[in-house]
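These are the structures, in structure tokens.
The numbers here are math on the coordinates, done by the rules we state, and not lab data. Everything numeric here is computed off the predicted structure, so don't read it as measured data. Cβ atoms are built from the backbone, for glycine too; each structure is taken alone.
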Structure P
Amino acid sequence: MLRFLTLACLFATAAAAQPAPNQVHPIGRPLPVPPGIAWQAEDESGHLIPAPEGILPPGGWYRLLRREADGTTSPLGGRFAVGLVVIVTGQSQASSLFATAPAAAGAFPAGLDDPPAPPLAAMLPDEATGWTTAVAPLGARLLLAELARHLGPGIPLGLVNAAWGNSSAAMLADPATPAGARLQRMAALPASAALILAHGTTDALAGTPPDSYAERLTAVVATLHAGSTGMPILLAPLPPLLGRTTLLGSGRLAMLLPSLARRQPLDPDLARHAEAIRAAQAGLGLSSGGAMDGILPGLDGIHWTEAGVRQAAREAAAALAATLRAAACTRAGGCL
């Protein structure tokens with residue numbers, strides 16, 4: 001409990017001292033500068049950036065300077081950018097985008113042959129880490145690279161991790177749980193869009209009634225909108241589930257000797273529950289966050305392989321780019 005309170009206090013302190021180092025702010029939003037402070041923004045070459053009505057154009061990296069009465073200036077916060085910010089929530093398939101291990105949960109490091117993170121991109125994996133441009137996880141790296149490919153390399157991009165492994169819709173909707181508390185904290189950050197990625201496994205396994213699931217996921221949507229009213233929220237639905245792959249009843253042996261392992265049949269009740277969850281998701285009427293129906297899981301029948309993570313990142317990026325391009329018409333930067 002003490003650790004949680006400490007992180008919450010640190011996060012609140014960082015938010016009050018915006019801009020935080022390497023943070024990406026959404027296009028068209030005034031910077032959260034404390035009232036009564038005269039300021040100016042410059043790029044890294046020292047050129048002054050016009051900011052009508054306190055709104056900066058897309059770009060970066062910028063730095064904010066406080067103007068004193070005697071004409072001198074002093075730094076205010078760390079370097080930052082103005083672009084497109086996506087909050088990603090869900091359970092392990094979503095949280096693993098921001099991690100490099102374990103592979104069994106669908107988390108992988110980016111490889112030497114993978115595209116680098118765009119030069120104007122950052123992610124917020126958790127409050128303790130803060131915003132970072134060192135995008136080592138495969139999922140986040142590919143999602144950013146694919147977004148840059150669709151939208152153009154000059155648009156700064158930010159990813160925010162609001163996901164929690166093994167979280168049901170009820171847990172995400174409840175701020176008294178660790179999953180719900182993280183979602184509430186991260187959703188408080190201004191954002192351009194949110195993606196609910198491949199959620200539903202925990203509820204399918206638990207047999208959550210579809211009406212209850214839909215009610216709780218609607219509450220998750222409300223939490224996201226509370227931080228950024230009117231932003232688009234996309235849903236990439238529950239992907240396929242398969243039976244576990246085992247050898248002599250052991251998943252570990254199956255990993256060591258995959259050629260001898262066998263996939264077990266999926267429990268019919270689980271298959272029915274999964275379809276009910278997908279139907280409940282479709283009934284919410286959210287924009288598509290990508291087609292996940294062709295992404296097959298690995299040995300445990302749930303989590304994605306490295307190839308699956310790559311496919312999911314491409315699908316989600318294409319859906320996000322189309323939505324962001326349509327939504328990012330602003331007074332500061334025009335339309336993408």
Structure Q
Amino acid sequence: MKPASYLYLITRVHGLSTHLFSDDDIRGFARARDLNAFVEAVSKGDYAEKIGLLSREAINARNLNRVFSEIYVDRLLYILKVAPQSVDKFLDAYTRKVEVENLKRILGAKFYGLELSMDDLIQLPRTYSVINYQAMLEAESVDDAVTLLMYSVYRGVGNYIQVSREYNSTVPMEAFLDKVYYRNVYKFLSGIPDEDVVRSILGVEVDLRNLYFVISYKLLDAPQNLIEESIIRPFYRLGEEYINGFIRAGKDAILDNFLASPYGWASDKIAPAIEAGSIADLEHGIHSVYIGFLREMATRNALGLGYIMWYLNAIYYEYRNLTSIAFAKELGVEEEDIKLIL
């Protein structure tokens with residue numbers, strides 16, 4: 001029998017999930033004729049009040065990102081607030097994905113010399129994340145930025161700056177941050193309700209991240225030892241024998257090795273990115289596969305932690321899709337091209 005506090009959390013999440021926009025809603029936003037029409041369409045439900053506080057002159061993609069991220073974080077923090085003791089440490093560790101997302105954005109901007117401000121980040125309160133994002137944004141270089149992580153669990157990311165420079169890619173830094181994140185999440189798995197379901201969900205998520213990093217490194221012509229360092233454990237459906245074989249295979253065998261994996265069925269989402277040699281498209285495809293898997297798990301585990309994990313990812317993807325549409329509308333991107341990034 002599951003504790004009443006745990007059942008209350010699941011019930012609350014089912015209620016909160018009705019506040020999410022549907023796929024049809026998102027497609028409708030993508031069809032909006034311009035940014036103003038998009039703002040009018042999205043100004044309902046949880047978004048109505050905060051968007052209503054923006055003056056007409058303040059309506060732009062960056063300010064909308066701030067609003068969308070605030071609502072995303074409000075939703076996330078509410079789950080942590082009402083989570084019972086049986087799952088609170090796990091959920092806190094699992095939601096640190098948002099902290100890693102901000103770090104990737106900052107380090108990417110510093111690495112490529114791009115402009116970035118707090119309004120471009122996910123708005124995390126200091127009560128949740130003690131990382132000084134503002135100071136990192138003000139740092140003169142990526143090297144200076146990572147020194148500000150010296151007393152955090154992410155401090156080792158600085159060891160991958162030079163490797164990133166060698167390949168002109170932030171993938172090595174991203175791989176390190178993800179390894180730290182998943183290592184921490186796995187610390188809090190034992191003894192939680194629905195542990196087997198959660199392990200399978202995390203297993204697929206880690207499998208997909210491993211595929212992302214192995215394929216990305218292959219596209220970058222990185223050496224085997226660097227790829228091996230990026231591998232996240234424990235393995236799930238992708239066994240060690242398969243991973244090692246993929247790492248040793250030549251660059252021209254990337255697609256064949258992917259098709260031979262337990263995730264070869266997702267070739268329509270991933271194969272085009274491999275054929276185009278696009279790491280950005282590869283990550284988008286991986287995300288699409290994962291959110292589809294989570295929807296299935298939420299349906300099959302509607303009264304368990306699997307549903308909560310789906311919801312925590314669903315609110316993130318809603319935030320990301322709305323922000324993507326806002327920037328696309330500001331830039332005048334056509335509807336068909338917007339659909340490719342959702």
Structure R
Amino acid sequence: MKSMFTLTRFARFWRTVAFVALSAFIMVIGSEKMYWYIQGIGNGGDTAILVTFYMIPVLVGLWFVARGGTTLAGMVLAGAAFGWIVEGVITPELYSDGPIGPFFPGYFAGWHGLLSLVTLWYLFRRWAVAGDRRTLGRVAAGLGVFWGWWSMTYWLPETIKDPELIEMGFDVGVWPADKFAVYALAVGSGLTLAHWLIGYVWPERWVPTRRWTAISVGLILVVSIPVLASVPWGALKLGALLGLVWWASRGRRPDEATVFPSLTGRPPFANVAPMLMMPLAAAVTYAIALAIRPSDAVVSVLSFWIPTVTVAFGGGTAVVWAVRRRRRETARFREPVASGRVEPAVEAATDKTP
């Protein structure tokens with residue numbers, strides 16, 4: 001009996017590791033591969049190292065997902081926390097606009113948060129489980145157009161001649177359309193396969209226990225030492241941002257439903273296949289842009305400044321909305337109930353699935 005119990009715990013542990021790793025792989029697509037296409041596909045070792053590093057912010061993101069109930073506001077806040085850990089712990093980019101600058105927190109909440117966690121991880125999974133292939137295909141195609149359009153940033157002379165990118169071994173320069181198409185299809189196929197596989201290890205419940213909280217905090221402390229050592233006030237800015245997300249969900253009832261039970265299941269491959277519309281649309285958009293070949297000034301405005309400002313404004317606005325919305329949601333749970341029972345409206349809300 002004892003050996004069976006130990007075997008069960010062993011299997012459960014590795015199932016959890018696989019779930020976190022696949023989640024990290026999915027978010028790496030949005031946070032790295034869709035923008036930094038000049039990195040190339042790389043080999044399996046490079047991808048494994050990248051996914052391993054991303055498992056740290058993903059653990060934090062999942063902790064906040066479990067705190068965020070079943071609503072979109074909770075997902076937005078979890079995505080923001082994930083983005084701030086990526087750029088505030090793995091790299092110091094979060095602090096580039098100063099101690100109280102709002103630009104980069106908004107930008108990374110939009111890029112890593114709304115794109116990687118909310119859309120590629122949560123919404124894609126939700127539509128695949130529900131069998132909503134039409135919505136999944138349409139959104140994937142729209143993201144593909146954005147991906148191909150965004151990629152023109154690396155056509156700019158200052159990017160092609162960037163010594164830092166060259167030193168890192170990136171494949172800078174204007175890629176031909178067929179080369180970009182192969183890259184996009186490889187990345188998109190990986191995303192689709194990961195969404196199909198994650199159904200086999202998706203947890204029915206994910207509770208941020210003390211053990212997982214301790215693991216997350218411990219890993220962050222170890223990895224963040226060299227980053228925060230170079231930015232003395234960085235810990236205060238990162239702490240304030242994460243504290244805002246924690247405060248927004250502070251009044252959550254322990255028995256409030258989370259998104260995990262509603263997203264369990266093993267959807268057939270046909271339900272995840274519409275995700276392939278994303279690399280196809282990206283390849284077509286890139287090819288059309290390459291055929292037109294706008295001037296550098298036009299590319300700078302269309303492919304750099306407009307997306308950058310839009311993502312930053314959209315991310316910041318989404319966080320403000322999510323904080324206010326989540327505080328209203330958790331306020332229901334903080335109100336005393338004379339009868340000692342949960343109010344009907346609250347009870348219904350905890351049973352609601354996305």
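From which structure (P, Q, R) was P(r) over Cα pairs in 20 Å bins from 0, in percent calculated, if the value obtained is 31, 55, 13, 1?
Working: P: 31, 55, 13, 1; Q: 28, 62, 10; R: 28, 58, 13, 1.
Going label by label, the one that fits is P.
Identify the structure, out of P, Q, R, from whose coordinates Rg and Dmax of the Cα atoms in Å, for residues 279-318 alone was calculated to give 12.7, 36.
Working: P: 11.6, 32; Q: 11.0, 36; R: 12.7, 36.
Only structure R yields this read-out.
For structures P, Q, R, calculate relative contact order in percent (Cα under 8 Å, 6 or more apart) and state which one comes out highest. Working shown, then result.
Details: P: 17; Q: 22; R: 32.
That would be structure R.
Kindly point out which one of P, Q, R the value 3.4 was derived from, the read-out being distance in nm of label points 7 Å out along Cα→Cβ at positions 199 and 271.
Values: P: 2.7; Q: 3.4; R: 0.5.
Answer for the origin of the read-out: Q.
From which structure (P, Q, R) was distance in nm of label points 7 Å out along Cα→Cβ at positions 47 and 71 calculated, if the value obtained is 3.8?
Details: P: 2.5; Q: 0.5; R: 3.8.
Source structure: R.
By the measure Kirkwood radius over Cα pairs in Å, for residues 151-230 alone, tell me the structure among P, Q, R with the highest figure.
Values: P: 13.4; Q: 13.8; R: 17.3.
Once Kirkwood radius over Cα pairs in Å, for residues 151-230 alone is tallied for P, Q, R, the winner is R.
Thinking of P, Q, R, which structure, once mean count of other Cβ atoms within 10 Å over residues 79-86 is computed, gives back 26.5? List each step's numbers first, then the result.
On the way: P: 26.5; Q: 14.8; R: 30.1.
The structure behind it is P.
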